[in-house]
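Throughout, read-outs are computed from the coordinates displayed, never taken from laboratory work. Values in this document were obtained by computation on a predicted structure and should not be read as measured data. Cβ atoms are built from the backbone, for glycine too; each structure is taken alone.
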Structure 1
Amino acid sequence: MGQAALKYINSDDALDVSSALETISSCAAEGREKREIPKKAIEAIRETGYFRAFLPKQYGGLERPPQEFFKASVDIAERDMGTAWASGIIAVHAYQLSLMDPKAAQDVYGAGPDTLISSSYNPSGAKVETVKGGFKLSGQWGWSSGSGHCDWVLLGGLIFDQGPENIHYRTFLLPRKDYEIEDTWHAMGLQATGSNDIVIKEGMFVPEYRTHHQMDGFNCKHYQENGMYSIPWAQMFIRVVCTPAIGAAKHALALFIENATKSSTDPTRLASDPDVTRRVAEAANLIDETEAIMYRNFDEMMEHVNAGREIPMKDRVKYRYQASLVIERMMQAVDLVFDIAGGRSVYRNSPIQDIWHDIHIARAHVANNPIGFARNLGAVHLGADSTDVFV
């Protein structure tokens, strides 16, 4: 971990979720069974200020730096990856609201700083019509993690009716009364995320100010005094759908070591088994390197924005690619120990198997497929312009 990250994480007012961790652990099994984070766990997390970490102080937020937020996300994921996944996605929306027209944030946070927002950014099921003063939106969106706990939603859509030269992507912000939640989340991992579908049957009006143009996110447009909000929106969002895997992999490694030593009549024998020691070493190193890269990247981004400088595009593309590798690296780390975890690991109530499923299901998220991001980074190194605007 870099010195800058240590400075933020160890500050006297650093974000601390330790008071919620035991509750998260005790609720994990219920969350998997009911396919949603129990309200008790959500309330425990809310009390720590985690959901207000990126919210500007003018709305009652904390304006904490990303290093603190993602350290807290890792801590939560060490107790339950599904809880960390959904909670992180909900929490990061305060950052996006901070980039939008201030009237949008006032709509949401006028009722209080702990108002929660879910999302689904995939535009494939959206129908958007441009009308006077805004848009009409209808359709169906999947993977809206934590939506059952939220009073607002951010939905992605493509605008086609403003002319062929102005086809573009926007995010639309709607209140709970304007959409339905359809129970579709029957998955083999990340069950607690409650990632159900959002449905809008009739065209709902969304005023212009409650939309976020993709290029505004790319160009780091915002309305805040704190330089932190000059970090590209993409760099924040992509990390909430991969960072939980770091905590989950830490948990899996700890479970393996604990179970291996408990089940052996001679625990010291394991320390002389070359296959076991190699696997433990490789898994631990993968976790350590991956976490260190995350902190280093945010250290560099914060150094730029605090100095009033733009983050170089080549670095933005690199950070994007490195974030896309997190799941694959944590899958590798968990696989190393799961493969030798023993016969008990095959049963459905095996905690290490739950983690194995969670991480492998997380790989299905488009943000965690590194192929396209590798091509873009390689092309940029060779002198081409970036073809990705979500960096």
Structure 2
Amino acid sequence: MMVARRAVRAIHNASVLRSDRFSAVLLLSAAVLALVLANLPFGQSVLDLKDAHLAIPLLGLDLSVGHWIQDGLLAVFFFVVAVELKHELTVGQLSSFGKAVVPAIGAIGGVAVPALVYLAIAGSTAPQGWPIPTATDIAFALGVFAVFGKGLPSTLRIYLLALAVLDDLVAIIIIALFFTTDVNIGALALGAAAIAAFGVLSAVMAKLSGAPKFAVGALMLLLALVAWFFVHESGVHATIAGVALGLVMVRSVGHTAADVIQPYSNAIVLPLFALSAAMVAIPQVAPSELVPAFWGIAIALPFGKILGITLFGTIAYLVVRRRGMAALHGMDLVTVAAVAGIGFTVSLLMNELAFAQSQLIVAEGTLAVLLGSAIAIVIGGSLVALRSRYYRTHASEDEHQDVEEQLPSER
């Protein structure tokens, strides 16, 4: 018991687990490990373990290990995303029309163009896959900036963060609208009631301290589990419960909760999801035999994002420049657009949901997400490094010029 407590305390206090760089490396490592394990001689045993069912008969829940991770653990990640989304919408980079309009226009392009590129390639055979290349993985994208972006102006990271947050909002809406089966209104109403009570208790907790605060926190945790159960039973994807819980919390309490949860999300939840989602056997087919959905995702994710965000972002720049407002343009905009092509976590989830009826397409779609994201990592990481070097060089030149101007002139 003492060892477990120490382990929990160590995870919570480890600053490295809050690092964007660490999160990106851990995600990629988990995905590579899963792909390797699934394609070793004993790979089928690993896949069987993923498909093994764990039931809770009392609640009528009977899910595979993969679905417990996808529907259960991933709701924790979406809770953290929702808290960050609420912060940005209320006091952050999206809290006013003036702040939100430029990244919002870029986000529209970053969703619409990849979807259209996918449909142009694979729309006649697998149109349901159009949401897959529209996603941006916040953790991975910011991780690329953390690894390669030393010296970059903060405006680039802020723009990427705002863009990715809006992208996640769109992803949440897509999951809620397009990946919802026959809705059980009664279960959904009970889930909504639990979520509302959770929000009320968060307001109460904000005014408490000491033992009563702990008791309210324990009740909130119970309500969160109840909300997840009824949302899952309603037919709405269970991760939406995590989103709703994050959005209804009082901001200060939500920030504290997300701060506590984030290390576990980075170190456990996301790697386990990457491990589960990327655990597919590579189809033994020639490139010409791959389904059109594979090519649609692999092309639309990196290149559709670059085209869409650059095009729409440039339009936004031309519009706001006339009003004297600042916006990214040129190579800075292209750099952010390239990094936004890293779909990874949310794209893998979309792939699982879109092609749930065909395990072959799920496998090829997973490989396409990994390939498309890898292309985006290479292009985006290279551009970030080049822009970083450009800004560091110019900063050094400016400092040198400032020193020369401060020296007394020689006569």
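To which of 1, 2 does the computed value 0.35 (FRET efficiency 1/(1 + (r/R0)^6) of positions 61 and 93 (r between Cβ atoms, R0 = 35 Å, to 0.05)) belong?
Value 0.35 for FRET efficiency 1/(1 + (r/R0)^6) of positions 61 and 93 (r between Cβ atoms, R0 = 35 Å, to 0.05) corresponds to 2 out of 1, 2.
Of the structures labelled 1, 2, one was used to calculate relative contact order in percent (Cα under 8 Å, 6 or more apart), giving 28. Name it.
Attributed to the structure labelled 2.
Work out distance in nm of label points 7 Å out along Cα→Cβ at positions 261 and 301 for each of structures 1, 2, then name the structure with the largest result.
Between 1, 2, the highest calculated value is found for 1.
Hey, mean projected area of the Cα convex hull in nm² derived from one of 1, 2 reads 20.2; which structure?
This value belongs to structure 1.
Out of 1, 2, which structure matches 15.6 when mean count of other Cβ atoms within 10 Å over residues 109-116 is calculated?
1
Can you rank 1, 2 by mean count of other Cβ atoms within 10 Å over residues 101-108 and just name the one with the largest value?
Top value of mean count of other Cβ atoms within 10 Å over residues 101-108 goes to structure 2.
One of 1, 2 was used to compute log10 I(q)/I(0) by the Debye sum over Cα atoms at q = 0.17, 0.18, 0.19 Å⁻¹, for residues 85-292 alone, and the result was -1.43, -1.49, -1.52. Which label is that?
2
Name the one structure among 1, 2 that helix-only ellipticity at 222 nm (-39500 (n - 2.57) for each DSSP H run of 4 or more, over all residues; to 500) of -15500 was derived from.
1
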